[in-house]
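The next part holds the structures, each set out as structure tokens.
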Structure P
Amino acid sequence: MMRNQKTYFILMLVCVALSLSGCGLWRKAPVEKHPVAVPEKSASAAYHYSLAVILRLDSRLQEATEEMKKAWEADPDSAYLATELISIYAQQGDMKNALAFGEEMLSKNPNSVELNLIMGSLYLNVEDYDKAIGADKKVIEIDPKNLIAHLYLAITYAEEKKFDKSEETFKKMLKIDPENLMGIYYYAKMLTQANRLEEAEKMLKKAMSLNPYFEMALFDLSALYENQNKLDKAVDLYRSYLAINPSRIGLRMKTGELLMKGKKYDEAQKEFQEILKFDPDNREVKIALGLMYYDMNRIDAAIEEFASILSKNPQDHKVRYLLANAYEEKKDNPSALAEYKKISVSSDLFASAQIRAGFILKKDNNLSGAIALIENAIRQRKDQISLHLFLSSLYEEAQDLKAAENVLREGIGISPETLELHYALGVLYEKTDRFEQSISEMKKVLEIDPENAEALNFIGYSYAERNINLDEAETMILRAMELKPDNGYFIDSLGWVYFKKNKVNQALKYLKQAHDLLPEEVEIMLHLADVYMSLNKVKEAKEMCEKVLKIDSQNKIAQQKLEELTGGKR
């Protein structure tokens with residue numbers, strides 16, 4: 001999307017529409033249309049306004065809001081002060097007050113360019129496109145050469161995917177000012193959104209020719225190349241920028257990352273080493289080097305890089321997690337386990353680290369140790385639902401289904417809206433032959449997420465297995481397939497429903513399709529065998545049973561079917 005962060009337009013509004021000096025977003029902003037200081041009508045308004053500006057620059061927004069209110073109250077006829085107050089509300093994320101106050105002011109001053117501009121931007125942010133278009137058009141009616149209104153209008157049309165209207169508006173804007181940097185830049189973004197990539201590339205290059213230091217265009221052009229897998233072009237772009245601005249460590253870092261992505265490890269290493277000349281302890285570069293060594297399967301070098309970071313900052317849990325991963329890749333399970341266990345309980349990586357440690361213990365045939373570890377982790381961080389889910393799976397593996405159920409119930413008590421817990425509990429009920437409870441849990445999943453394809457399929461298939469509610473089962477599985485059309489298990493479920501409804505030819509069609517997608521799935525082959533048997537296609541049915549037995553030689557269902565088909569002779 002062109003606008004993936006709503007706050008961006010609010011900030012752009014603060015910089016541009018209110019003409020706060022020094023923002024640097026516009027090459028030619030029509031500042032003469034917007035006052036840059038409070039009218040001298042009221043000394044009190046000027047005093048409170050000045051305080052508000054200082055507080056705002058200091059990020060003390062609540063206090064700034066109170067002072068700006070006082071400034072506006074001292075001069076309530078000032079559209080500029082009203083606009084400033086609206087912008088502070090918006091900057092705080094208080095869109096309700098921003099919109100309410102703005103609409104009140106606009107009703108009193110319908111021809112105010114400042115108010116219409118800011119309201120057009122706010123309407124754009126809350127996706128009220130009709131009002132945004134109305135406000136922007138009003139500004140253009142009053143001031144036909146207003147570049148900001150043209151820009152907002154073009155962006156709004158692009159958000160609605162009305163690319164023809166967006167392009168028409170951009171062209172009008174650039175006719176007024178052919179070298180307007182932000183007009184060219186956002187025109188390029190619209191072209192990208194419309195998948196007109198060659199034209200977008202030309203426009204971004206034009207923006208950079210007007211201002212070689214314009215990093216927004218640089219990043220977008222690089223992203224355009226990356227998305228087309230033209231990594232060399234993206235690298236060349238960054239390098240040309242670094243030639244005129246070599247101090248930009250972030251761009252050199254990005255260059256190294258692109259080279260890594262293209263498997264040009266020697267060149268990437270040179271870029272990273274170049275950064276380390278200026279900043280020998282740069283954490284991000286050292287992490288990138290460690291990851292690059294990991295990718296190159298130079299695990300010892302990766303371990304050395306991560307360990308060097310930890311020697312200076314032992315509390316860097318992200319790096320410790322990476323170090324543990326590297327030890328795990330090296331098959332040094334004791335070292336990996338030790339590092340995972342060192343990750344602090346307060347870290348965001350705590351739960352993931354404990355689960356990785358649990359996997360190591362389980363892999364080392366220490367299931368009881370894994371259970372004890374995760375039980376202890378839950379005592380420390382009950383809020384980490386992933387721990388409950390993992391512990392439940394460990395209990396299941398230990399054949400302690402009651403304990404598995406209890407830990408899921410405990411998790412639901414802590415986080416009742418976590419659908420993964422309800423889904424896991426529903427599956428557990430199904431395994432323990434509690435059909436009604438199983439369906440009840442899956443329906444809870446659908447209450448939380450009506451579009452959950454897995455729950456829809458689970459219920460539909462469960463009904464088909466019991467030969468009940470087959471119309472409802474068909475409807476639910478069809479809905480699941482709309483959400484995930486290439487899921488072989490869902491297609492199998494639909495075929496099984498049709499078999500149960502005696503629509504054998506339809507059943508065969510979907511089961512064959514499922515088998516093509518999942519050729520090693522035993523359950524699907526057994527379903528196909530049943531369909532072939534019902535059609536008296538003995539040869540095909542036998543082939544399916546024999547395929548099952550090649551995968552699972554002890555499969556009793558396949559053995560029974562084969563005996564039935566061969567009269568006990570194999």
Structure Q
Amino acid sequence: MPAELPLSNGNQGVHGRAVQGLRAPRAQASPGPLSTARLRAYWFTPPGLIVILATVLAFALRLFTLTRPGFLTGVTEYDDGVYLGAAIRLTEGALPYRDYAFVQPPGILLLMTPVALIGRIFSTAAALAVARVLTVCASTACVPLAGCLMRYRGIAATALTCGFLAIYPDDIFTARTLLLEPWMNLCCLIAVTAAFSRGRLTGPGRLVWAGVAFGFATAVKYWAAAPAALLFALCLITRKQSPGRARACLAGLAIGFAVPLAPFALAAPVAFIRGTVLDQASRVGAYVPMSLRLAHVTGLIDVFDIDGKLALATSVRSLAFGTPSPAAGAAMGWIPFAAIGLLVAVIGAGYSWDWHRPSQLEWFALAVAVLATTAILSYSAFFYHYPSFVAPWLALALGGAAGCLPDRAGVRRAVATLAAVLALAGAAVDMYELAPLSVPDAAQVGRLIPAGTCVVTDQVSDLISADRFDIPPGCPDIIDSLATTLVASGGISVQGGAGKIPAVVSAWQSILGRARYVLLAPGSARRIPPTAWFSENFVPASRYYPYIGQLFERRT
């Protein structure tokens with residue numbers, strides 16, 4: 001608008017009033033989206049306060065895990081070393097699939113590249129600590145995202161969504177270190193936030209960004225293709241209302257998925273497809289009974305001990321934090337089946353109260369929850385972090401069911417109160433289970449290994465924690481020993497019989513024969529086929545350390 005000319009006191013007539021009328025809207029302009037007034041109006045309301053409290057609770061529970069002895073830089077997992085180690089190698093110029101075996105898509109390596117630089121500047125143990133803190137933040141961020149998606153349904157739906165996700169046992173324990181599910185979930189919920197507004201699909205402009213986020217989530221873990229495909233299907237179903245939705249969503253998906261993958265896939269296309277698709281699809285894992293899987297999915301795993309017995313009153317760690325045997329599933333009996341039946345009944349009752357009431361978001365969340373649950377229950381392998389993929393969709397489905405209840409203040413207040421009570425009770429149980437946890441520090445093993453010496457391990461997190469993640473000239477670069485076995489065997493794991501394949505045995509003998517030291521973690525026989533050759537050529541160089549394993553030195 002052009003600058004206004006000054007008016008004399010004698011010319012305050014019609015023209016003066018017109019100018020004043022033009023100035024009035026400027027003085028009464030609505031506040032910006034990040035203004036204090038608008039933020040206060042959004043967050044300082046009952047649903048907003050519920051989201052804030054649930055987020056604080058989720059962050060406290062997840063961060064508390066890292067305060068347990070050894071959990072910040074010690075050895076707590078196999079996978080975290082693989083992802084961080086591969087990211088470190090990426091900063092050194094080595095590419096997965098081409099230079100070493102790797103069976104996951106490369107999205108997590110791109111996310112962890114800044115953390116890997118910390119490892120190169122300071123120490124790999126420091127990088128591991130940073131990666132774990134960031135994963136706690138990623139897992140926590142899923143709570144407000146899910147809550148804000150459901151807040152339009154009121155306090156009951158918001159409380160149930162946030163409370164369930166905040167205290168979900170497997171999601172808490174998965175967040176303790178660098179695993180794929182928290183980062184995949186974060187990208188997925190960012191995508192859903194872009195795709196829906198107050199339960200309805202947004203326009204093509206936002207759906208492009210939703211597709212990009214879903215595409216990158218799939219580049220982190222292929223499982224994200226399930227909700228991405230369902231979103232595209234929903235866009236196709238509603239294409240008469242907005243013809244550009246499906247094209248926008250598909251374009252975003254292609255960009256978000258292809259751009260991160262292209263450099264790696266083009267560098268080694270055959271190894272990329274074989275490792276991330278064929279080897280994963282043909283992989284055979286240890287048998288896990290259905291009752292044990294259901295205990296994880298429903299959250300009941302938090303109240304069972306290592307023998308599969310109810311143990312709230314004991315000091316025995318829950319199954320989520322131990323290594324249960326298949327017999328534990330039999331000991332649980334019918335309880336996990338009853339729990340999943342109750343969960344289905346609760347969600348079904350809410351959705352069926354009025355079939356026309358659930359929004360597009362709520363039907364979408366329910367479809368993803370059903371698909372994700374079916375997938376992890378039927379997959380040949382099962383690990384405690386798999387149910388984390390189901391957690392946000394179950395939370396949204398439960399919130400959607402609560403949102404479909406009658407519009408009566410008493411009913412909504414009762415549901416919100418029940419959700420708050422269950423969340424506090426679940427948090428207390430989680431804290432009780434987390435408090436006694438501890439793991440040893442791998443630095444004591446690292447001191448036994450001279451810096452710059454060639455050392456091979458089946459669990460690279462041991463070397464990262466010990467700050468011995470070096471690769472001198474001529475030393476084999478083994479980031480993922482399980483992936484190395486899968487590639488050498490054509491997709492067959494040790495549990496599936498890879499140890500009987502001569503090519504696999506020969507490959508590992510060649511790898512280990514070039515090392516001065518070999519560090520074998522507990523359970524190494526699941527990744528490296530044991531042979532008499534190893535005992536003939538290596539002798540123990542340390543005692544056995546729980547969680548870390550034992551160091552061996554090549555005979556001179």
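Derivation of every value follows stated rules applied to the coordinates shown; laboratory data play no part. All figures in this text were calculated on a predicted structure; none of them were measured in a lab. Cβ atoms are built from the backbone, for glycine too; each structure is taken alone.
Who wins on distance in nm of label points 7 Å out along Cα→Cβ at positions 107 and 275 among P, Q, i.e. which is largest? The maximum falls on structure P.
Can you tell which of P, Q yields 0.35 when FRET efficiency 1/(1 + (r/R0)^6) of positions 467 and 491 (r between Cβ atoms, R0 = 30 Å, to 0.05) is derived from it?
Structure of origin is Q.
Here Cα extents along the principal axes in Å, for residues 195-458 alone was derived from just one of the structures P, Q, and that gives 69, 46, 28; the source is P. Work out which structure the value 15.4 belongs to, where mean count of other Cβ atoms within 10 Å over residues 59-66 was derived from one of P, Q. Computing mean count of other Cβ atoms within 10 Å over residues 59-66 on every structure in P, Q gives 15.4 only for P. With semi-axes √(5λ) of the Cα gyration tensor in Å derived from the coordinates and found to be 47, 29, 23, which of P, Q does the value describe? The read-out comes from structure Q.
When mean count of other Cβ atoms within 10 Å over residues 51-58 is calculated, the result is 20.9; to which of the structures P, Q does this value belong?
On the way: P: 16.8; Q: 20.9.
Working through the options, I get structure Q.
Supply the structure label, taken from P, Q, corresponding to relative contact order in percent (Cα under 8 Å, 6 or more apart) with the calculated value 18. Source structure: Q. Just checking, which of P, Q has the largest value of mean count of other Cβ atoms within 10 Å over residues 171-178? Between P, Q, the highest calculated value is found for Q.
Taking -24000 as the value of helix-only ellipticity at 222 nm (-39500 (n - 2.57) for each DSSP H run of 4 or more, over all residues; to 500) derived from one of the structures shown (P, Q), identify that structure. Comparing all candidates, it corresponds to P.
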